[in-house]
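Read-outs throughout are calculated quantities, based only on the coordinates presented, and are distinct from any laboratory measurement. Because the structure is a prediction, the values reported are computed rather than measured. Cβ atoms are built from the backbone, for glycine too; each structure is taken alone.
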Structure P
Amino acid sequence: MQQVTVDLGERSYPIQVGAGILDGNPELCRLAQGRTVAIVTDTTVDRLFGTRLADTLLPIAHRLIRIALAPGETTKSWESLNHIFDQLLSHQFDRNSLIVALGGGVVGDLAGFASATYQRGVDFVQIPTTLLAQVDSSVGGKTAINHARGKNMIGAFHQPRLVIADTSTLVSLPRRELAAGLAEVVKHGAIADPAYLERVSAAMPRLLAHDPDELAAAVLDSIRIKAAVVARDEREAGARALLNFGHTFGHAIEAGAGYGSWLHGEAVAAGMVMATDLSVRLGHIAEVDLARMKSIIGEAGLPLQGPAWPVARYLSYMSIDKKAVRGVPRFVVLEALGRARTQEVDPALVALAVSANTVAAAAG
């Protein structure tokens, strides 16, 4: 096992990375000892890992309940949040209780938001079981549910007490979900570390083949990048916004297509192509950099183009992006491969970047 600390003063916490570290985890046992504990998961993950986790917690918890929700992005809703609250209240959970999020980004975001708001905040632990959740969504304390008009629009910052990234859980991932997680791995290299970006590209066939050593290395390096950014800017007042590279376009795709039609990483992949194209149009980087990003994203088997919608539809969804100011979106663009910035952009340039990277444009 290796460990990375997210350094946030009194809110600091460890992220543990390794294979087989879920069962009997000493730090998790310490946090759960004598407390009322809820495992929040989805039905797919519950079948795979729910009993294993319960076997660790049952002997030490005062009481343990399991809340298994339907899988998929549509579960990040008020209805699911209220279902969690109903279960916590009916089992008399108090402010000393512990919520354990076992699953992918949907479960982590939803359980984290429940933890942030139940009785004004209770402790929670993240146990991410997808690549995307391990390298990105489980780190940094962003919690949320979706709104029909925008992704993650209703949420709170609430840091976990512990993150356990057991890389052996990734063996169960279908190739499509594994590839979706690789989008966030590529993103970290694109905004912060060009050497890492090239290492990921070289390792892509082994990553897609579930090579345990390559996956562990990618998880650890991505976590180190994100943890360092979060430590500098916990609440996204500045540098943390760079972690949203590709997400302004990607969230528009997810919301416009209907949550779950595109996996988050797929939408981010197409969004990174648009954002890189926009960076070229702004004169920050060269066409060769756009070609390199397309090549690496394509190596992962991820989409390079967004849906063939009118540009106005994209712009409408992007106007309520969380980085928008008075309805004007700010975009994360590349100054070079491995270095990024945020800025306002002429909508005409945004429109060109979108229309150049949609299915209809390619077909025509």
Structure Q
Amino acid sequence: MGLTHLELTDFRVFSTVSFEPDPDGTTVLIGPNGTGKTSLLEAVGYLGLGRSLRGSPRDAMIRNGMERAILRAQLDLSDRELLIEAELSRTGRSRMQINRQAVRSRRDLADAVPVTTFCPDDLSVVQGGPGGRRDLLDDALILLDPRAGALIEEVEKALRQRNALLRQASGRLTPEVESTLDVWDDRLTRSGNQHVALRRDMLEQLALPIDAAYQTLAGTDGPATVLLAYEGTPREGLGELLAQARAEDLRRGVTTSGPHRDDLLLLINGRDARTQASQGEQRTLALALRLAVHLAAKDHLGTAPLLLLDDVFSELDPDRARRLVNELPPGQTMVTTASPLPEGVNPALVINVTKLVSLHG
């Protein structure tokens, strides 16, 4: 069992909308482009990830002209029922609750609504800037490592405080600024080093599954074709980097070193996939990254996470679509599509979003 009810108010294009997906099988959301199919998946993803699966800021998810959006979801799990609520505020502080208790970290969300996603925008994880690759690795950490959620929050807090101090200093290293900066450097070094160590360990755990997923989706069978490496903060740690960059950080008013600036090197047959792979290879690798995390989470949790497939099959040729479907384990899935589904996808429920909006919009 899983998500049984979703209700949105002033979220994206919707004034109000609600629906009940199949809790065990595949729910397909159909309708023309622009009707809000992806927005429904984005709302579910937000409740599990604490951020937009499109990478959008929170105010972009609030309906035009409104000050806040409300999301409510009910889940029927094997051992308990959960009510998850989120308030997205345009000007004030956004809030999330699970059974009326404040969410303390992204780990709380991952425990309540473990989610994995496949989206057309995943191509940017390979092609785009390092932020998408960091998010993918951190999302995997939060699903698979109970230490990660609170640790990531600690790193983000130390960064916010250090950056605020750097801005206030306006480039001047007074004794007071120096002593306070020492404190935040120590905290960021301690939490940042732990964060980077967890990322490196996770990358090692996922390396072979990612390579195997790539070979399966690409239809190849041979020696390892995909290699991954961590770039940025060295294994020796963050302390020396922060010390070396202090003058530059003061000049720019921002922290220029740390886990928030690191990246992943992705190689396909020895070529940098970010710049030297074909778009077909990049798309296959993006799918392989997501698939490896989904399968690892299924093994770790005992059941597959709620899977969100946003119009993925329209981007794939029939062979790759068939291979992806064959690799996905049973579990609750939500699919959006404006085109016919590939063979092997057997919906338990089909919802026409146009009719949904006409009833609830």
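Structures P, Q were shown, and mean count of other Cβ atoms within 10 Å over residues 7-14 at 20.6 was computed from Q.
Calculating relative contact order in percent (Cα under 8 Å, 6 or more apart) for structures P, Q picks out Q as the one with the greatest value. Figure out for me which of the structures P, Q the number 14.4 belongs to, where Kirkwood radius over Cα pairs in Å, for residues 23-118 alone was derived from the coordinates. Going label by label, the one that fits is Q.
Computing distance in nm of label points 7 Å out along Cα→Cβ at positions 127 and 191 across structures P, Q gives 2.9 for structure P. Taking Cα Rg over 2.2 N^0.38 Å, for residues 103-318 alone for each of P, Q, which is largest? Top value of Cα Rg over 2.2 N^0.38 Å, for residues 103-318 alone goes to structure Q. Where does the value 16.4 come from, among P, Q, when mean projected area of the Cα convex hull in nm² is the thing being computed? Traced to structure P. Of structures P, Q, the largest value of FRET efficiency 1/(1 + (r/R0)^6) of positions 31 and 239 (r between Cβ atoms, R0 = 25 Å, to 0.05) belongs to P.
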